[in-house]
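Visitor: There are structures below to look over.
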Structure I
Amino acid sequence: MVIVFALLALAVLVTANWYLWRRLVRDATSGPGRVRRAGAALIGGGWALAIAALVAERTGAPFWLQRVLAWPGFLWLALSIYLLLAVVAGELVRPLLRRFLEHRDRRKGPAPAAVPRPERVPAGAPAENPRGDVSPPEEPGTQEPGAKEPQEPGPPAPITAPSRRLFVSRVVAGAAAAAAVGTVGHGTYGVLRGPGVKRVTVPLAKLPRAAHGYRIAVVSDIHLSPVLGRGFAQKVVDTINSTRPDLIAVVGDLVDGSVKDLGPAAAPLARLDARHGSFFVTGNHEYFSGAAQWVEEVRRLGLRPLENDRTELAWFDLAGVNDIAGESEGQGPDFAKALGDRDTARACVLLAHQPVQIHDAVDHGVDLQLSGHTHGGQLWPGNLLAKAANPTVAGLERYGDTQLYVSRGAGAWGPPTRVGAPSDITVIELASKQA
């Protein structure tokens with residue numbers, strides 16, 4: 001089955017890229033040559049870099065090599081998505097533009113034939129007649145009556161069908177390329193400038209009046225990597241600290257790489273500042289990056305990992321469970337261990353990376369689950385795929401007596417680009433119904 005799926009995926013990839021080359025390069029050029037070969041090399045080389053970047057990250061290649069491959073490789077992934085979408089949209093424009101040009105040319109009608117311009121004779125030079133005789137130069141104003149002035153060539157003839165097809169293909173290809181580059185450029189700038197701040201009020205029935213207005217800064221999916229490094233981490237830390245939260249919750253997917261490579265990038269997390277501390281739970285990407293080492297590293301930086309654990313704060317319980325990906329290492333989520341013996345009369349806030357863990361949270365009487373993982377889809381229309389795999393893609397929803405809040409995340413995985421799903425850090429303000 002794995003081989004069949006791989007072959008199917010390869011066939012789809014090859015077909016899609018052949019279609020891109022045909023519409024963007026072959027149809028927009030007048031014949032074989034260097035331009036077509038360069039277009040094929042660009043598309044093939046882009047995918048070679050993208051695959052190499054993914055392999056280098058997963059296999060722990062030298063960090064300098066990961067950084068060299070990551071920028072062009074991952075950006076090509078995003079660019080190819082929007083090139084394909086733009087070219088498909090161009091199929092709707094193509095016949096309309098062709099009909100417009102045909103209609104315009106029919107309205108103009110055939111262009112008048114151009115009268116050849118007579119050969120200019122220098123002033124004063126004798127003119128030859130057909131018999132070879134030399135005539136005296138014509139005096140100004142002695143043109144014979146009824147003689148016509150030489151005519152200028154008429155307007156150009158209408159565009160012929162072959163050239164019309166080439167013109168339409170070039171217009172559509174140029175517009176598709178410009179739209180894709182603009183979309184990816186804007187989405188990349190949005191990630192690199194750092195996440196914005198969202199504020200959401202969540203009422204909890206069991207929350208005492210004294211805790212009304214308690215603020216939890218929720219950050220997920222920072223994804224420190226060969227692309228998003230120490231500078232990006234510092235922007236995230238500064239943004240969180242600027243909200244002056246009572247508690248900070250880092251709900252998984254902090255990194256895409258080892259402590260050896262990304263430990264310096266994560267160092268700014270030591271400056272997170274909240275009245276009741278900072279807490280951390282693993283995401284699936286921690287288990288691709290050495291989860292045990294990262295748990296110890298965040299502990300060293302001053303965050304408290306909640307590995308299927310719970311702490312009792314003054315007004316509510318704060319619990320955390322490992323990510324589902326930890327099951328492959330015998331470190332999966334254990335709700336009974338984290339929540340089994342707690343006082344159910346107290347409000348409970350649970351940190352769990354994936355929204356799908358909400359069903360276990362409901363079974364254990366959790367009041368509010370804080371999650372990430374989805375990125376809000378990250379690259380539209382990825383939100384449709386995210387919706388198919390997650391109960392909630394982004395925002396606040398209720399499941400029975402349990403509420404689920406899903407952050408779109410602060411960073412990005414793969415391409416450092418977001419389209420239709422801006423990054424965020426969310427300040428959850430708890431509200432007591434007794435206030």
Structure II
Amino acid sequence: MAIVVFVLVALLVLAVLVTGNWYVWRRLFRDTTRGPGAVRRAGAVLIAGGWALTFGAFAVSRSGAPFWLQQVLAWPGYLWLALSLYLLLAVLAGELVRPVLRRVLQRRDRAAGATAVPADQPAKPEAISVGKGAGPVRDTGTDAGPDAGPGAGPDGGEAPAVPEVPAPAAGPSRRLFVSRVVGGAAAAAAVGTVGYGTYGVLRGPRVKRVTVPLAKLPRAAHGYRIAVVSDIHLGPVLGRGFAQKVVDTINSTQPDLIAVVGDLVDGDVKDLGPAAAPLAQLRARHGSFFVTGNHEYFSGAGQWVEEVRRLGLTPLENARRELPYFDLAGVNDVAGEDEGQGPDYQRALGDRDRERACVLMAHQPVQIHDAVDHGVDLQLSGHTHGGQLWPASLLAAAANPTLAGLERYGDTQLYVSRGAGAWGPPTRVGAPSDVTVIELASREA
């Protein structure tokens with residue numbers, strides 16, 4: 001039964017994918033040209049080739065292919081995924097503009113036709129005077145006598161040839177013109193959106209500051225700064241240079257503590273070890289801590305736990321540290337359950353002093369319900385990317401209790417970072433990346 005459901009869902013997805021791409025090709029290439037030709041063929045090759053690169057990029061990332069091949073396919077393949085989404089959205093939006101533009105052109109043409117002289121209206125004959133007392137004589141267009149033959153001039157000779165005036169070249173029809181305007185605008189909007197969203201990722205995350213009051217926090221800890229970063233996603237696209245930007249951004253905030261809340265990498269240590277090396281430069285008064293995300297379990301969580309420890313970070317694998325002003329705990333991601341390494345809240349939180357404030361690092365926001373049950377004061381999470389690409393944010397919001405930002409669940413507060421990097425397309429639309437500085441506030445201050 002499960003296989004049947006999988007096949008039906010796969011066929012449905014394939015049908016939607018084919019239909020959507022045919023529609024994009026039709027609006028951008030077929031409807032903007034007069035007939036079959038190079039432009040239509042080029043459009044078909046572009047769309048088919050783009051998807052071939054996308055599927056190839058995902059395939060090689062899961063097959064253990066050489067890392068250089070992953071890098072070659074990742075950039076065009078993942079960017080095409082984002083571009084195709086916004087091309088589809090743009091041509092759909094164009095359907096609203098198309099009838100309006102057509103109506104405007106119709107009105108303009110009617111207005112122009114009302115002031116023009118009809119082409120089949122005969123010109124009025126002109127009368128000329130041939131002398132005093134003579135009546136008007138109608139011009140017959142020739143002075144030739146009765147013996148003049150066809151083509152004869154006024155003296156009976158050959159009449160000069162009248163040059164033919166070429167007919168004006170026919171312009172595009174109204175429908176073709178509208179299709180070109182709407183298609184061109186749609187393509188420009190999609191390319192501009194993806195370009196700006198990609199630039200926003202590659203320039204590095206921006207600092208976001210949030211104040212979080214904790215009832216149990218002592219007065220001495222008022223203003224304590226925790227730099228929260230999640231979802232860096234080092235891989236074939238985002239490498240060492242990007243990691244350095246993230247590290248520099250974090251260090252510029254001069255935090256008391258750094259919390260790396262999962263999804264650091266997409267790949268093996270042997271390929272991405274050099275990319276992650278700048279993490280050794282992280283500096284905070286009370287150290288840097290790390291918990292696993294679901295992508296660590298796709299990449300080999302054990303090897304990355306050891307690597308971040310080598311780089312100077314402290315992994316919290318269902319563990320807790322008693323810091324001077326509060327307890328800091330961390331639990332594994334729920335994806336680790338398949339490997340027998342899932343979250344263990346009892347181990348991390350079961351024997352702690354509940355009179356002390358507690359901050360929990362847990363990659364996914366859905367873990368908030370267990371945090372509430374164990375009396376956690378603040379949970380720090382990531383995972384959602386804030387949706388990353390609108391309107392995917394609508395789906396992400398439906399799948400998570402909090403998409404981004406700070407919310408309260410009973411006596412527990414949840415902060416969800418939008419993350420520093422991006423998964424798949426190195427592009428964000430409507431969900432800018434961030435490194436968040438959580439400033440704890442004591443009610444005693």
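Just so it is clear, none of the values below were taken in a lab; they were calculated from the coordinates. All values derive from a computational prediction rather than experimental measurement. Cβ atoms are built from the backbone, for glycine too; each structure is taken alone.
Visitor: Comparing distance in nm of label points 7 Å out along Cα→Cβ at positions 180 and 332 across structures I, II, which is largest?
Guide: II
Visitor: Matching task: 2.5 is the computed value of distance in nm of label points 7 Å out along Cα→Cβ at positions 196 and 316. Pick the structure from I, II.
Guide: Answer for the origin of the read-out: I.
Visitor: When Rg and Dmax of the Cα atoms in Å is computed for each of I, II, which one produces 35.4, 130?
Guide: Computed on structure II.
Visitor: If FRET efficiency 1/(1 + (r/R0)^6) of positions 244 and 420 (r between Cβ atoms, R0 = 25 Å, to 0.05) comes out at 0.25 when worked out from the coordinates, which of I, II was used?
Guide: Derived from the structure labelled I.
Visitor: Taking Cα Rg over 2.2 N^0.38 Å, for residues 188-403 alone for each of I, II, which is largest?
Guide: Of structures I, II, the maximum of Cα Rg over 2.2 N^0.38 Å, for residues 188-403 alone occurs in II.
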